[in-house]
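Quick heads-up: structures coming right below.
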Structure 1
Amino acid sequence: MQTIRNISVEDYNYLLPDERVAKFPLPERDSSKLLVFKDNQITESIFRALPDIVPEGSLMVFNNTKVIQARLVFHKKTGGRIEIFCLEPVEPADYAQAFAQTEAVTWLCMVGNLKKWKEPKVEKEFLVNDTKIILSAEIIENKGLTHHIRFSWYCHCGRDPQSPEKREQGVAGHTSTSLCNQARNDRMVTFSEILETIGELPIPPYLHRAATERDKETYQTVYSKIKGSVAAPTAGLHFTETVFNSLKSKSIQTAELTLHVGAGTFHPVKSAQIAEHEMHTEIFSISKSLIEKLLKKPVIAVGTTTVRTLESLYYLGVQIGTDCKSAPAALMGVTQWQPYEREYTLSTEKSLQNILDYMQKNGLETLTSHTQIMIVPSFPFRVVQSIVTNFHQPKSTLLLLVSAFAGKHWRDIYDYALANDFRFLSYGDSSILLKEKADC
């Protein structure tokens, strides 16, 4: 454990010229370059040829999260700009419930230009489905670098729905005893609709540009379904229906899970040693049917978020143990250093079976949990056999994950990509790391 904590972040640094960072995606998703790492050798291909490279009989697992338009911009009466970046819901904490709220919701947020936010609330007026809405934002708790912010909204009929008169005057503070059309519409305006109407897509800050209308399509995977992420699982951006059809024709099975990517994925490791870096926590959901499939086939994880989710399952299964009926919900999460705290002897098969037994006895078709797992060199991969991933920032936790998988060869991989005109980061090219004979 001490050896892990003493890992020097500088050992995972490399020079990435700004011109090598892909600022925009290619016109065709599957036309990107593909680096193939197999048997400790590096070759080059094109992404649409991926189905020919994937070993037969494999199970490819994807993260089907969908990026939300999480950045809200308010302007003070004096003209000052306040930017609020919604990270995750607090009240209600469930994503689906939070998006469905029609009056108020509280989110954990980052705030830009915080020093200029002196008023109790900032407001924004806009239209949703021809209904004029006023949205208010109020800081209710300071959480260090983040804040709990309560959003509330109502149709523009002259009264704040949170006023004392609300209880006496009916829906949304309307003074008329008969509900106007705006009041009816107001009850249907959800927080999800508000984000879709005035929210901005939070493309990565290292692109150094504003989001465009085109990004709303290109910064989503073609299989995105479940709203909640503030960053795309970018390894999946290369997949197209053509690639999926080719995978199917070769009898390569596919499956999905959900992990909502948080803003922490953009945070660089600023400490000299990895022990001083606090990993972000992310919520994930996985179906019982997928866990059953994991027991039967070699697993290829598409993206680092999928890797983190699948590898977290082993430690959840260890926590559950054999007492599946009484396993407390408090155990259903993985901490940052848990994989390194002791030697684990339970087999992967038994650990996954523990989860299945727990779900069966508790009538669960889907397991929802959270993980803070940090995958660094010497990490024992127990579920994932291969990884599809993009090329990541220097000194990032994502690069540490790649190095944990590819061992000392991570630098060979990145040197090759730099020398052969590969495009880097979210909109860049991709790689497949096949750990058949790799020495880690």
Structure 2
Amino acid sequence: MALKDILLGFLLGLGPLIILHELGHYWAARLCGVKVRRFSIGMGRVVWSRRFGRDQTEWAFSVLPLGGYVKLVDSRDPQSAPLDADEEAREFTRQNVWKRIVIIAAGPAVNFAVAIALMAGLFMVGKEEPGTRLRTMAPATPAYIAGMRGGDAVNAVNGKPVGTFGDLRWELVQAALDKREAELQLGGSGGGSYRAVIPAATMAKLDAEGDIMSTLGLQMWRPRPTVEKVIAGGAAARAGLRQGDLLTAIDGQPLADGADLIAIVSKAPGRTLQLDLLRGGQPLRVAITPERDAARGVGIVKLMVAQAPEMVLVRAGPLDAIAKGAQRAWEGSVTTLKMIGRMITGEVSLKNVSGPLTIANVAGQAANAGFGFYIEVLAFISLSLGVMNLLPIPVLDGGQLLYYSLEVLTGRPLSARIGEIAQAAGFGLMLMLMALAVFNDLVRFF
């Protein structure tokens, strides 16, 4: 983690999403006629505040930048209890149960709406993503055993069309989480189409949190290793390589793409290799000795070769884009819940629980990586905030919604005693989760 990425992520990612979540509660409360006492960015002691509007709502910054809150006029809290008859009428618990549900649900609803809007915007503007054409895979991999071959493109997984490598990975992760077979429809590089099936037993063994594509043998197709730039003073320059050379083999081992070249060179620091290439259509062999990279201890030759995968433009009209955004939001929510379930059952490591430092760091790195990627990451973080806040833990929005749902079913609110016990248990659980998240963050940071 880099400190500048964390700060950038708070300013451009996590912070705005938390503010929008709390604004959802604020707007819903105002709409339902409930008075808002304070709107705080951050938790804990207030360090700056000003009062605005007819209700003189206090808008504040608090010392801990770990979230935010909206404090409503509420008789259950001595600090927020109504002060006069007007506030009595606008007090939270005096509202009917449906208004209370709307106010509590509005925060997560805004997060979901933001995620859908951001993804829909990306689909409308259009963005280039790697296609589903596959790189040559090793014979022992599940993909090769299933009948797939390098250069072919995947068109569908389990009946769902896939247009990008991201779509392909997404559908395979779903199959892995569901522990069911993956049936792929492919288009051959030489024409025609065929079907390949990865058995359920193989999919069930995959670690959905890891690099399942490499495990299956599925990697993006990349162009053959053509030299784009030779860096002066490096091993490639000393070997006489030139821009435009097509590298075909090293020590008799064929090179499918730049990844093959990097894999072989990195394992051979100080060892002379025989490099076969084509220059102007004519075969040529040169000797090249990779240098040892002092920091990583691997071999390098200071050479840039073509690496960009085959790209496709993904674009949709407004209605289709909204539908696609909603579909991605639904699928992302389901996957998040599945991962939480697997953490509870011990199938997924608790090391994957991330806190605000990691989330902000990811958002900051995304902001540096480019606008399209930043928007995509922002949508995922907003979606995750919405899902996490709907978990049925008493101190979260989901816990409050559970109370009010029971009130709708039984016709009466839960007793104060039950509410106090649930709040205490929920607060304890949240403290443990926050401690785990912060611990994981610190381990990653240091």
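Listed values, structure above:
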read-out: Structure with the greatest value (metric relative contact order in percent (Cα under 8 Å, 6 or more apart), set 1, 2); value: 1
read-out: Read-out helix-only ellipticity at 222 nm (-39500 (n - 2.57) for each DSSP H run of 4 or more, over all residues; to 500), computed value -14500, structure in 1, 2; value: 2
read-out: Ranking 1, 2 by distance in nm of label points 7 Å out along Cα→Cβ at positions 64 and 192, the structure that comes out highest; value: 2
read-out: Comparison of 1, 2 by volume of the Cα convex hull per residue in Å³ - largest value held by; value: 2
read-out: Value 2.6, calculated as distance in nm of label points 7 Å out along Cα→Cβ at positions 40 and 304, assigned to which of 1, 2; value: 1
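Coordinate-derived values only; no laboratory data. All values reported here derive from a predicted model rather than from experimental measurement. Cβ atoms are built from the backbone, for glycine too; each structure is taken alone.
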